[in-house]
Structure P
Amino acid sequence: MLISKTLLTLGIAALAISSPLLSKAQESLPLYIGTYTGELSKGIYRTTLNLKDGTLSKPELVAETSSPSFLAFHPNGKYLYAVNEDKEFNGEESGAVSSFQIDPATGNLTSLNQVSSHGVWPCHVMLDKAGKFAYVANYAGGNFAVLPLLEDGYLGEVMQIVSRSGKLGSNRARQDKPHPHSLNFSPNFHYIVGCDLGTDSVLTYHADSRTGKLTPAQTLHLSSGTGPRHFAFHPNSKFAFANGELASTLTSLRYSANTGELIPIQTLSTLPKDFKGENTTAETKVHPSGKFVYVSNRGHHSIAVFSVNPATGNITFVGNDSTQGKTPRNFNIDPSGKFLVAANQDSNSLVVFRISPTTGRLTPTGSKVTVGKPVCVRFYTK
């Protein structure tokens, strides 16, 4: 009888391991897609990436909201936050920030609340490690804003506004005023690094984990006309990378975890030498292995691939790979490092690429799905 019970127990375990539901969960990963809304899009969409063959499921609308151009998940996996990149909210010159509850069974979103971002065209949002505060970059508003997150996932009203000022860059058309474009937490969550396209500045702030408030720690000025946009840390926490939207460049930086100081190492172009057209960069991502850095080119319609020396932080241009569409504003790499999903804003498509573990180059998997004006791709790993 004891042997029978043992065999029964082993049999149940075997069934659990071979369960189709469990297998499906291991083989796929949900993605949420932020868009610019209009005729082709109504808000936030959701699709699933097959981690075996790199195919995407048909995207489905999971929340209607105005131009959710950047998304962030709560650390507990229960909530999603989006900036609404608008210029008017409740009669004032401002965009908004929205909160949603994630249905654990379906992945659908239920709207919780929406508050002013206290700045026109909010374009980026990040959360702290504890899920207590949201940090927003207001591009046309010229400021960074801090909002409290309530225990039930709701957003509180803006509690701090950090207005930007400083010497403007040389691009008169795009650098007419400060233009905060992104905020990223340091790996130890002691600092936040912000990019200001208008003043060619990469800014380090100390982030108080108790109050959420930002205190200036360092201002690093890049070459005039660079237009720093998005920023990413290397997995070893010793280096970081900032793309120059206006100059089509990638700058590698040495980072001090103790002081938050950033020191430039090297700057390279994201374009091939023979390219003569107009181009702006958008997203910067570091491969989970730390071996490669990627930057999207809007105009050349490609992803620039760089290899990284993990000892020195030096970068080497590897090449450009077409995104199979137009204007790749955003892209993301799955946590395993096998696939890259590019969002082609002006051809209304998501395209999947397999990443070479040796060269970092991208090869299309053949999977391409339609989404109206996609501008943000976020993997949901909870």
Structure Q
Amino acid sequence: MLAQIAISVGFLLACGLVLAGLLLLAEKKILNYGTCHIDVNSGRKDLAVEGGSSLLSSLAENNIFIPSACGGRGSCAYCKVTVREGGGMIGPVEEPYLSPEERQASVRLACQVKVRRDLRIEIPDELFNVSRFRAKLLHKKPLTHDIVELRMQLLEPGEITFEAGQYVQLESAEYKGRDSVMRGYSISSLPSDRNHLELIIRRVPDGICTTWVFDHLKEGQELNFSGPYGFFHLSDTDAPLIGIAGGSGMAPIWAIVRDMKEKGITHRPATYFFGALTQKDLFFMDEFRQLEKDCPWFTFVPALSKEPDDSGWTGERGLITDVVARRFPDASQHEAYLCGSPGMIDASVAVLRSNGMPEENIFYDKFA
């Protein structure tokens, strides 16, 4: 009986997927929307595009890159733009991500808006400075069992300007029948090195982009990315810093702290909490210990939540949020910089707020 139910459910799901695919094919190949015009920022750009694709992809084809950490699936809500005319009805995918105020202001998810007619949209001016880059992979260095560091030589353009903490969108190549996708990764290299770019990437089980990075991307291969994106960077204040990260969330904090050292920012004490499961999940330990010796204003606090009791580990144990709460019972005068899973960020925000930190002093990019 259970087997029959499972077969029936599987059959219905398969039929649904086939129908969805046929509808997409029909819209793309059969329906002809002709040439549509996209007015960007009241005439700053007037794009003529072939109708039928998403607003996100249509803009990208014309070298206007809107951030999208989920690759256009409608699950990250990063690709918000203002659609003044021609956007059509709000669909069920984007509806949960739009507040009543955003709907009133005509904010939409660019990946969910189909270009079926002329549109008039508005985007932040800084997105006009985002570029698409071609690069050569110099090395793919394992940092842990499931994290690698990529170092790239920029080819075209040959330089990039960014702030420590920002991110880029890496484009995977097609492999084993899987289409190319874009995924957002924080930059881990220093802004002073404009000819190279470094990323720290953690394998996601069955992730399209991370599987390509780990199993198919080779040293010497060319790859593409766009950027820089994001507003996650050191603020222009004198407030002391609390950094909290886990896994590949190391990337932007690693860049920010070294950038502070390079620029001689010594008046802002910084404490960086890095959460991991066991010692095998730690990396850059020697580098951070050296930073502590070189920079009296910097403290590094790794914490392990599942380290065996008899391992000899003498550092902090437990959830990283508990360690932060113990170390900073009063965080009211600090700023926090967070990078990690959505769950870790939510828990960190809750702890920091309960310990007195104003929410406007908490900065993060929550990658989905």
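Taking distance in nm of label points 7 Å out along Cα→Cβ at positions 294 and 358 as the criterion, the largest value within structures P, Q is that of Q.
A value of 1.3 was derived for distance in nm of label points 7 Å out along Cα→Cβ at positions 166 and 246; which structure in P, Q was it taken from? Walk me through the numbers on the way to the answer.
On the way: P: 1.3; Q: 2.9.
Label of the source structure: P.
To which of P, Q does the computed value 44, 26, 17 (Cα extents along the principal axes in Å, for residues 118-221 alone) belong? Walk me through the numbers before you get to the answer.
Working: P: 44, 26, 17; Q: 44, 37, 22.
Here the read-out was taken from P.
Tell me which of P, Q gives -2000 when you compute helix-only ellipticity at 222 nm (-39500 (n - 2.57) for each DSSP H run of 4 or more, over all residues; to 500).
Values: P: -2000; Q: -7500.
Comparing all candidates, it corresponds to P.
So Rg and Dmax of the Cα atoms in Å, computed for just one structure, reads 22.6, 70; which one of P, Q is that? Here the read-out was taken from Q.
Read the figures in this text as sums done on the coordinates, not as results from a lab. Note that the structure is predicted; figures quoted are calculated from it, not measured. Cβ atoms are built from the backbone, for glycine too; each structure is taken alone.
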